[in-house]
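No value in this document is a laboratory result; all are computed from the given coordinates. Here the structure is a predicted model, which means the values were calculated and not measured. Cβ atoms are built from the backbone, for glycine too; each structure is taken alone.
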Structure P
Amino acid sequence: MDVNIGNRVRVLRKSKNMSIAELSEMSGVSTGLISQIERELVVPSVVNLWKLAQTLDKNIGYFFDEGLKENDIIVRKDERKKLTINKSKGIYELLTPNLNNKIEFLMITIKSGDESNVDMLKHEGEECGLVLKGTLTVKINDDEYIMNEGDSIYFSSEMPHRYLNKHEGDCVSVWAMTPPSF
């Protein structure tokens with residue numbers, strides 16, 4: 001995927017008459033990192049990109065506009081868009097034609113010993129997931145829930161959460177989130 005995220009961050013920031021320092025203060029992302037992102041010196045982690053997107057009133061999909069036609073409604077198994085998150089062995093596959101929908105639908109494969117992110121995330125909305133293969137630990141607040149093949153879960157995304165695979169073998173799960181966070 002050939003995406004110029006830094007340029008999109010810069011153009012959007014400037015269109016809102018925001019300095020790098022203002023964006024940093026509002027998003028919690030350091031000024032140095034924002035500068036490096038805008039100059040395409042680094043690729044931001046999904047967490048930092050999500051923070052920037054939220055601050056700039058966009059969903060994260062805005063930075064990955066892949067030129068798909070709006071009328072495409074079927075995503076073929078071998079044509080799914082894949083996103084590998086920074087330092088994660090997890091693979092996120094988009095199950096909808098693009099990232100600019102009212103609902104986000106993903107297949108997530110998390111390798112044994114990996115996690116969705118180091119920090120707990122919380123954001124507006126709701127999400128639900130279904131484990132198709134393997135075992136997944138979902139941490140919500142201070143509680144951990146172990147999900148096995150066929151188990152599903154629903155929770156408010158406003159509660160701090162993250163996903164871990166502390167178990168043998170890959171875990172494959174399907175998730176729906178609204179509003180989209182990618």
Structure Q
Amino acid sequence: MSVFAMVILAIVFVAVVWAVMTYNNLVNLKHAVSKAWSNIDVLLRQRHDELPKLVETCKQYKQFEQATLQQVTEARGRVHEARVKQDIPALGQAESALRVGLGGIFATVEAYPELKAVETFQHLLARITGLESAIADRREFYNESVNINNVRVEQFPDVVIASFFRFKTFDLLRFSDAEKKDVDIKKLFS
């Protein structure tokens with residue numbers, strides 16, 4: 001075998017090793033995004049199950065603002081639909097509407113000290129507050145995973161392998177500017 005043939009064979013070998021390693025790294029990144037989404041999905045389902053309990057608890061107080069409860073119920077439905085479809089932009093919008101509605105409930109509760117004192121309400125409040133914090137943490141992890149994936153899929157030379165095997169970019173989970181404002185729920189109930 002000539003030196004020229006060995007050099008060509010070595011170049012082909014290095015190219016194949018690089019392609020396999022790049023492909024495997026892109027697969028890992030794709031699955032990291034999927035895992036991050038699954039983490040959010042679990043928390044969204046848990047919150048989805050808790051919200052009707054909160055609405056029912058609030059409905060027991062006849063004067064409680066029905067429009068606010070309706071807003072939360074409708075937003076909950078939109079979050080569920082976007083979550084099932086994995087429509088990240090729609091989920092961000094629905095989440096924003098839901099959080100505004102929850103903020104309305106928490107603010108309205110201030111006018112109902114007897115509701116604030118109900119143990120079931122306090123438990124639901126603590127549960128939903130904990131889920132909201134966990135969702136925020138998981139959203140950060142998801143967006144970081146998406147960012148890493150998107151950079152690698154678009155970056156040269158990885159874009160060659162990504163294009164050939166049809167790896168795709170993912171949407172970041174974004175909430176509205178109003179949603180980005182921090183709401184101190186504990187302050188509302190102290």
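When helix-only ellipticity at 222 nm (-39500 (n - 2.57) for each DSSP H run of 4 or more, over all residues; to 500) is computed across structures P, Q, the figure -6000 traces back to P. From P, Q, which structure was Kirkwood radius over Cα pairs in Å, for residues 113-152 alone = 12.2 calculated on? Corresponding structure: Q.
Out of P, Q, which structure matches 48, 40, 27 when Cα extents along the principal axes in Å is calculated? Clearly, the read-out refers to P. Taking distance in nm of label points 7 Å out along Cα→Cβ at positions 17 and 41 as the criterion, the top structure among P, Q is Q, with the largest value. From P, Q, which structure was relative contact order in percent (Cα under 8 Å, 6 or more apart) = 30 calculated on? Matching structure: Q. Quick one: mean count of other Cβ atoms within 10 Å over residues 145-152 came out at 17.9 when computed from one of P, Q, so which one is it? The value was obtained from structure Q. In this comparison of P, Q, the computed figure 3.1 for distance in nm of label points 7 Å out along Cα→Cβ at positions 81 and 121 is attributed to Q.
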